[in-house]
Structures are given as structure tokens and as C-alpha cells.
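Nothing in this text is a laboratory measurement; each read-out follows from the coordinates by a stated rule. Everything numeric here is computed off the predicted structure, so don't read it as measured data. Cβ atoms are built from the backbone, for glycine too; each structure is taken alone.
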Structure 1
Amino acid sequence: MGIRLARAAMTLGLIVLSGACATSQEWSEWSQNKAHFASGEHGLFSVRNRSGAPARVTRADVAAARDQGWWGTPVTVSADQIQQN
């Protein structure tokens, strides 16, 4: 019984902690999508362009974002910063 209670408390704690990291707008956006990322390309792009790191965007990234309907905080770069591939 004690182990079950401890597991339940840990699970509840993890839910509360993970929920505290997102704004209500982010929760709303995530709840409208079936997964955290639209595709593997979207996930790799997001890892490659973490907050604080210089953005690296290719023309293939722009096309994939448009075609796959990526969501989340947009990474903005000027047209001359977009790499060929």
C-alpha cells in the first residue's frame, strides 16, 4: 500500500511540475495537436534550433514546415540567413 501511495504521489508531482512549464497558450496549442512535433524533421529542427542558440534554417526546413504544418514558436530569420541545404 505504501509503495502504491508513493508512486501515485510521484506521478501527481510529475504532472504538476510538467504542467507548470507551459503557458496557457502553449497548452491550448499542444492540445490541438496529436503529438509534440508534426514529424521527425520538425523534432530535429527544434532540437537544432533551441532557444539561445543561433538559428540554422535551410530551404528544405521552410518547405517541410509549410508542407507538414509545423506548430509552436516560430524561428524567424531574414531571407539572406536561410541556407541552401
Structure 2
Amino acid sequence: MKEKRFSGKGKVFTFTNVTAPPTGFELQAPYYMAIVELEEGPKLTTQLVDVNGKAVKIGDSVEVVFRKIQEDGKEGPIFYGYKFRLTGQ
């Protein structure tokens, strides 16, 4: 089977602004969660970052970025993963 790679680019399919986050994410609130439809078709749930007061809209172009997700205390491990940011296109 041939390996398939994703471009990391897509569009906002739907989104919400989280103001009452689950335990462990209180310091990040408010933040945006979105379902992003990748150019290749799959949809995934992700956090939108670097929004900086911009108005998020369905259909906005986004690209994948690698960011901190959470840390386990002052001396514990830091967890990183994929999030998406608006591309401004």
C-alpha cells in the first residue's frame, strides 16, 4: 500500500469559542475549537491558535502548526501536538 501524506492545509468546517474549559485547560481559556476539513477530505477536531482577536468564520483557510498542548506541573513533562492557525487567505 502506498503511503499517503496530508498537506496540513484545510478549511474551518465549524467552530466554537470555549469559555468554560475542562480541567487542565483553564489557563488557555478562552480559545477556539474547530472541525477542520483537510484538502484531502478528512475532517478532524482541533484547537485554533494565533487567532489574536480575528473573527473566525466557516470556510477560513487554516494550516497545521506544532504547539504545546499541556504541561504536567512545574517539573513534569510538557505535551506537544498539532493545532491549526488561520492563514489569512
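General observations
- If FRET efficiency 1/(1 + (r/R0)^6) of positions 12 and 44 (r between Cβ atoms, R0 = 35 Å, to 0.05) is computed and equals 1.00, the structure in 1, 2: 2
- Computed -16000 for helix-only ellipticity at 222 nm (-39500 (n - 2.57) for each DSSP H run of 4 or more, over all residues; to 500) - originating structure among 1, 2: 1
- Origin of the value 9.6, where mean count of other Cβ atoms within 10 Å over residues 4-11 was derived from one of 1, 2: 1
- Origin of the derived value 1.15 (Rg/Rh (Cα atoms, Kirkwood Rh); candidates 1, 2): 1
- When mean count of other Cβ atoms within 10 Å over residues 28-35 is calculated for each of the structures 1, 2, the largest result comes from 2.
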